[in-house]
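Visitor: Structures incoming, each one as structure tokens.
Please treat every number below as a calculation from the coordinates, not as lab data. Note that the structure is predicted; figures quoted are calculated from it, not measured. Cβ atoms are built from the backbone, for glycine too; each structure is taken alone.
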Structure P
Amino acid sequence: MNKSFIIFFAIVFVVYLLVNSYIFIRGLQAFKPDSTIRNYYIISFVFLALTFWAGRILENYFPSVITDVFVWIGSFWLAFILYFLVSVILLDIIRIINHFIPFYPDYITKNYQKTKEFIFYGIVLLVGIIVLIGHINFLYPRIYTKEIKINKQVKDFKTLNIVVASDIHMGTIVTNGRVRKLVDMVNGLNPAIILPPGDILDEDLEPVLRRNLGEDISKLKAKYGVYAVNGNHEFIGGAEEADKYLRNHGINLLRDSVAVIDDRFLIVGREDLSVNRIRKRKTIDELLSGYNKELPIILLDHQPFKLFEAENAGVDLQLSGHTHHGQLFPFNYLTKKIYEVSWGYKKKGNTNIYVSSGYSGWGPPVRLGSRTEIVNIKLHFN
């Protein structure tokens, strides 16, 4: 196992443990020491905190409906703890202010225990409603249409109808029903070409194989076919296994390679940055060497870093994903700081860039502060 991955995993686990411990202790203080509900709270909290890790570990050795249920519960728990954390921090800020500048009314100070219990149930209810809204938002992806014009001519061809479906994350959470919905929505747009820019698979192939999700995704239909690239999640589960599986189900995976489509345009597919742990990925200029750059150039690159590289290489359209536009509020503000484009369209020189927020997401099937989407790009030529 890669050393950097082990370090990353250890850091994530420690942070997860600390956050859960903080929320657990603060929640425990809402109940009297001899309260029966307090005991139920302890058991429930420990169970919920362990489900995600237990499910993810056990599904590698004993895949079953039970491990699937654990992953589902644990994934939702990730969203719950985020908003529990925000709530508890806000409450503690209020408590600190009240300590130095008392402003609590007499009713609270005289009935402090009852007030704590009331706030506890109120937060659980509020966070539950927030997560439910986010789950509903996740379930109904929008179709976002973007008209783009490039200054190149294609013989007997004025418009290319492209459908982009990024970050599908097929696996334990995204199963047959959601994949079939994707296929219906995409095929309904009558695409000339379908371009998924990475993370078609979530992590391990086992849940994909068990549910035969490849059969569903293979029903995507377009005149010029489906061309995709790896994302970082294909490397988590094994890039070579993902490559073979996707190719066997009708997806042309471009791994630092170029496809010439009908002698009319180029699709350039870059390996995900994760490949740099194994070997150095090729530059865009290296990939385009020997090809006719007078043709429209469409680049697929999962992670939208160093967008100037596409501009300098003369790319006409770059399609990326990965960011999920934060997926859960307030992380969308963080991704805006990390990426030049966290979501949406930007033009740099003659290069058009679209970063999709993705069809699904990682972890909780919840979206707040961003939308799941399928992108329909009408690429117009002179």
Structure Q
Amino acid sequence: MDYFQFDELRKIAKFAAHNDLYQALRGPMQAATGLPYSPDKPGYERPWRNYGRTFILTMIAISDGKGGAKLTEVGKLLADDGKITADEYFHFFAQATTDPSPAFSKWNYLAPVRYPLLFVLRYLLARASQGEFTTEIAEIVRAYGSSGFVGDEDQTDFLGIIAPSGSVSKVPRQASESVKVLAQVSYLAATKTHITVSLHPDDAEKLFHDLAPIGGTRLANKANEILRIAALFPSATADLGLEYTSSVVSDLEEAGFSEGARVKRTHLTIERNAKIRSAFFAANPGGDCDFCGIDTGKSYPWVPKILDIHHLLPLCSGARTSKDGTLLTDLVPNCPTCHRAVHRYYDKWLRDKGQNDFADAEEARKVYSEARAEYRKAAKC
């Protein structure tokens, strides 16, 4: 699943923007992305041999048929910091991914297609629109297999197939991991067996209706079909309502940001994701603010938990996931005042640097640490 994490996709795309991904050798790619690209043995010096299908499936690049690779429109956006958010990318990924897929050898542009990842999102959203926020992954797999749905059916149809799972005792690994890859979306959270939507039912219903398959005339040539789909990213994402106005406070200034932006909304939605928040504090029950060090439990004993969670990754990033579910290691507890101050520090730092977002997780963590060190130094004076 590492190669489908949003931050890793950004690193791969940045490398591909300056290097031929088809011809690139393992060493430079490992140095640029931090990913292993196995196996490390003769005949596999170029990662494209084993990972080319992943680069194509994720719409970063295609083989040009002449011994080289070509960056797609999606790849170009991923390579440009702050131009695309995890929410935009994974919603589009769900809308564009078909079975059969042009990323695989058996592509037939005339064959009927289904949209398995779009089905997953719309199934979850249909349930959430009715107040059912947590779904067993086995139930989603059962519903997709038994319904025969394409993924574009209406809400009434989706509500008609919702039922407790029971016929799927063991979820295929690929199906389970595909659902957990989608859980990088800011309003989702996954465990090993379940996935939860943290949206108001009104937002869930609106988004259900906004999501639709990427259409148009499919092309026989696999590479050209990938390029065609990727080129539709700007128009497709512009039609999506990813503001979650009933779920997230619309005024970003309340959260400490001086100016609004899509990347900041993704960041805030993760930090206000009720399931992620509850999972984090269940695993980290202490009351200390990571920024100022105050024990809020002692300072405010009448409040069960006054702390916020702060997401340490770039603002455009989703919450990372693994086979066991949503990772909590990119989160720290902040008291509300410190949390707002961190966001203001981010605003100033990015403005001074002329950047839309942090380049990567390392830079984001470094800036957070700088802000904390600056505060603690000032507090001692």
Structure R
Amino acid sequence: MIFDLDLERVRNRPGIKWERHGSDVLAAWVADMDVEVPDFIKEAVVARINEGGLGYGFYDEPIPVLEAFKSRMSHAFDWNVETSDVLRVHDVIQGLEWVLDTLTPPGSGIVVQTPVYPPFYSSVEGTGRNWVANPLMETEDGWALDFDHLDQVAERDDVSALLLCHPHNPCGYVMTSTDLVQIIEIADRHDLVVISDEIHCDLVYSPHEHIPAASISELAAQRTVTLTAATKTFNMAGLRMAFVHSSSQQYLPQLKEIRPRMIGGINGLGQVATVAGWEQGDAWIAELVEGLDHNRHLLSELLSEHLPQVRYRPPEATYLAWLDCRELDLGEDPAETFLSRGKVALNSGLDFGVEGAGYVRLNFATSPEMLTMIVERMASAV
């Protein structure tokens, strides 16, 4: 079973998640899972190493990883793409900054649904653009887009793009086809590019489903640039490999004008791992999502028992819980208290924007036993 984990092995695993805060701290922060990389990916990578295949590769058509991308998008999401519309990058954030640099004017506004993944802010600012907040609304039925506000900010003269986190990090919100149609209509009305980060696309809980933004219509295809990767799904962020896709007659030619060495050669082992994951990973993904689904509900039970003041809405996607800790009276950054008193490392809500004051983000992609220990330690801190 994927979540039948050796906790000692987990706690001694190399990497930033478990090494940053020390051996006495339980790590539930950065978006690495505690599960093992699937055997079929490890075997593919080791086989490539044993074959001596660490030289230059994958420049001649057909490029295996692009064929795998095409097959995966069709098989998983009923989205038909052409390999000629797909570009390889080292990671999604590199792709994002490339797209911002290429398709939006310096100094222009980039609309984001806040609170949101912190590198969205730093990438927008780092490329000389300005982020424009379109805060998500929390309703009785869940998170929702504020379309009236989105339309208002989209019509500003300085705004050039809508940047989507789809599925959303940290709120776990999954946009519906109705949502996406309205987004594309707003973008078209105001002549904006839609940039859609879809890296959590495989980690969606029934009855919700992931719909690629570019797939909903020909207008959407002409308005959208998609960023994605297999690395989040298969817990292999260190094997850098991601994709930029657009079939837009306006955007794709501009994206292809970049000098190849500005991107550089793409990690060969990352490509091997991606192909193996997408070709052999269906059953593994299904088991992973089943385990994560169990954990998101277990977290609800644990919080009700140990921290009933914490408000938690189980996410529709991802393995990230957005916890409202304001009733605990721990100030704007409760993550500091949970770390100093409880020896649990969580992400500070402040990193996700001003709406994150009093919140933390908790990574529940671990064993039920470890998740229980995490919540019990959090409770001991208050």
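Visitor: Quick check on the output: 0.70 is FRET efficiency 1/(1 + (r/R0)^6) of positions 157 and 269 (r between Cβ atoms, R0 = 25 Å, to 0.05), derived from one of P, Q, R. Which one produced it?
Guide: Computing FRET efficiency 1/(1 + (r/R0)^6) of positions 157 and 269 (r between Cβ atoms, R0 = 25 Å, to 0.05) on every structure in P, Q, R gives 0.70 only for P.
Visitor: Quick one: Cα extents along the principal axes in Å, for residues 45-92 alone came out at 36, 22, 19 when computed from one of P, Q, R, so which one is it?
Guide: R
Visitor: Given a computed value of 81, 48, 41 for Cα extents along the principal axes in Å, which structure among P, Q, R does it belong to?
Guide: Computed on structure P.
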